[in-house]
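Following this line, the structures themselves.
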Structure I
């Protein structure tokens, strides 16, 4: 379409190597015409990066509300498996501050890319969020939003890459 080699297109897309201004403009014109957007999934696969998600949830019994949440997470886990996404859980006893603190602490001690939080105690949740922000970790709330956390509960709305 641009009349240049695949290697030239690759160098333009990834901004590497020497490409003449004329060739770069040809490639960019075609990219603009086709509304090119990089495929983040393909980039992730090519990079072979592994992503680690942790879900902070209360313990549940089969067929209760939290069971259905976990079923949904497990479906997403299966769909994302080809993209090197690992999903783990940190469970706590609902209404038990010590249990919640321990679950939060285990997340703080982990190396994760994103955390899904079912908040139970505000102060402990704010402490966890401060830690996640400090370490540039994406987080989102499920079931309940904590005020004073900067928006709708989704921090750094971006695809993890």
Structure II
């Protein structure tokens, strides 16, 4: 199941990045060839980049390629190593869970406002934040349980 979710998130993130490049190339060519720059290009590029990064964060945490201090995992030996790994996964779960909650409520609080360039609700592009944080929380919680039950990752 997680492999299927990982493929979907990777595909969506890649699509966001591809559309971002197309939008930026279109905006640059429009600016310098036609002397007219659409107002929505900057806004669309910003939201597409945020979406791509947050969707990819849910993928990268499954392979431990997200940002972390790997030296913390390498220093302790034995029982301390087990405690550090559990602590790291628990803290990731708690922080990502809080960020899921906070970013969802923030996205919902600005639902009545529209963006200047695109004219869409500001909450639509910001849904990438709670989605990305949700998958980080989900995977981290699963990893915490697997570390505790199987003493995996030591």
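Where a number appears in this text, it was derived from the coordinates with a stated rule and is not lab data. Just so it is clear, the structure is predicted and the values come from calculations on it, not from any experiment. Cβ atoms are built from the backbone, for glycine too; each structure is taken alone.
For Kirkwood radius over Cα pairs in Å, for residues 24-119 alone, the calculated result is 16.0, so let me know which of I, II that is.
Checking each candidate, the match is I.
Taking 19 as the value of relative contact order in percent (Cα under 8 Å, 6 or more apart) derived from one of the structures shown (I, II), identify that structure.
The read-out comes from structure I.
If you work out mean count of other Cβ atoms within 10 Å over residues 56-63 for I, II, which one comes out largest?
The maximum falls on structure II.
Suppose you compute distance in nm of label points 7 Å out along Cα→Cβ at positions 8 and 112 for every structure in I, II: which one lands on 4.8?
Of the structures listed, the value fits I.
Out of I, II, which has the highest value for distance in nm of label points 7 Å out along Cα→Cβ at positions 32 and 96?
If we compare distance in nm of label points 7 Å out along Cα→Cβ at positions 32 and 96 over I, II, the biggest value is for I.
Hey, helix-only ellipticity at 222 nm (-39500 (n - 2.57) for each DSSP H run of 4 or more, over all residues; to 500) derived from one of I, II reads -13500; which structure?
I
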